[in-house]
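Listed below are the structures to be examined.
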Structure I
Amino acid sequence: MTGPEFSGEEKRLAALTSRLPEGRSGLLRWPEAVDSTNTRMKEWARQGAPARSVLLAETQSAGRGRLGRSFVSPPGGLYLSYLLRPRLAPEDVGEITAWVAVAVRRALGRCCGFSPEIKWVNDLQWQERKLCGILCETVLRRDRVESLVLGVGINVSTAEEDLPPQLRQTAASLRSLGFPVPERSALAAELILALDELAADFPQGREDRLAEYRSACVTLGQDVMLSDGTAAHAEGLDEDFSLLLRLPDGSLRKLRSGEATLHRD
């Protein structure tokens, strides 16, 4: 007599929930593939899903990055979206991407024994190669923030040949960089727990997150090029995680969002 057969999702969820606190609230799903975990989570949010709901996937067919870019999501990555329901005005949510970067950095430190660098505003990297991308999106209702969707994509064991040729010099995985590859359920659990901590701390715990972000941010102190072609020097990070830039004419500019490419990139 044989026991019940379990689907791949059921096995993944069983391994994951065994590592999370018993009775943790929020929906939890881990299918093989989706178009985009953020797109699906935004649908969940509009349908009333509770805060701290999580959707993971093995691959994405239409992953999205910041500034309208696509996010390549081959096998070997960990793709996750997390639902946050804060009480905030739309103008006060700009710093959440930086908070997520700190949360992912903490999760990798706990699970893998190393803490990557942060490239302003949303990339985690090691040896100048990207390990993780972050996309945070707002769901609005009548000009009010109804929810925030926190999207994270980590290159865990992605092989170099599975990346598009144009990304092979700039992206890397934990495996290709020589770090031990954790059990996927272990890394997923640490990431969820770190985001649960963020949900509990946001926005009151800004001081500790800001200090950690500043210490890990490789953009600070560097010459950068902005998306509009302006050259500048990244002098520091403001209290809201904005980048403080010294322009060639000596003036100071505050950048809350956008792109600041390191000159060495």
Structure II
Amino acid sequence: MGPLAAVVYRESKIRSTNITFMFFDLFYPLLYLLMFGVGVNAALGSPALPSGTDYNSFFLAGVLGMASFGIATTSSWSFFLDRDNGIFFEMLTYPMRRSEYLLGKVLFNVCIGIVQAVITIALGCLLLRVHLQWRLLPLLGAIVIGGTAAWFFFYAIFALRIRRNDVFNSVVNVSYFVFLFVSSIFYPLGPLPHWFRASALANPITWEVDLFRYSSIGLGVPKQLVWEAMGFVIFALASFAYAVRSLREQG
């Protein structure tokens, strides 16, 4: 068994022993879509959104963005468990590159992200009548993979550099609030104040969600999306590079 396969296998064994985490990983985005999306859609309807889009369709992209974000925070926290029981430093002595250690964890997270996205999209289409742009489905899959990986690398940096669990949780909770609400997850940015729009457009999760929105329902400005895609790729590569550096400085 190669290093990547070994890390993926270990992650799957750990996650499969905790049914609560597995349920949270796979189904909580769908619960968000069903409870929050249905309520807001009933209150706002189509006229408040671009091109008459109903809120369930609009919010699907936001839910997918939240999902990749949530998987990253849960998985990066596992570094603390490994450090507490000593297995983290033992794994650093194994015959594998530290980048392979990170990539193995990411591969498992990507698998969870893909299954989660399939469940959310399929039941969203079936129960809420979300109309997907099926021709853009390969692009949607690529964004699920890239988004899940990027956010894991980003939060792995904090998990590797912060020694106290309570400090890490504080960082995650504060950033979760800022990233989610100062973004295009819940609402279109057009009607909002200029200062809020500028802040949201500088937020990587806005870039990801806008790409999800285009690849799911075809909503978005192509020129802006190109810049957002480039920005998100740079964000992902920078996060990976700094995460590997942080891992190399351990032990």
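The numbers here are math on the coordinates, done by the rules we state, and not lab data. It should be emphasised that the depicted structure is a prediction, and the values quoted were computed from it without experimental measurement. Cβ atoms are built from the backbone, for glycine too; each structure is taken alone.
General observations
- Looking at relative contact order in percent (Cα under 8 Å, 6 or more apart) for structures I, II, the greatest value goes to II.
- The greatest value of distance in nm of label points 7 Å out along Cα→Cβ at positions 144 and 216 among structures I, II is that of I.
- Among I, II, structure where helix-only ellipticity at 222 nm (-39500 (n - 2.57) for each DSSP H run of 4 or more, over all residues; to 500) as derived comes to -26000: II
- Look at FRET efficiency 1/(1 + (r/R0)^6) of positions 24 and 192 (r between Cβ atoms, R0 = 25 Å, to 0.05) for each of I, II: the largest one is in I.
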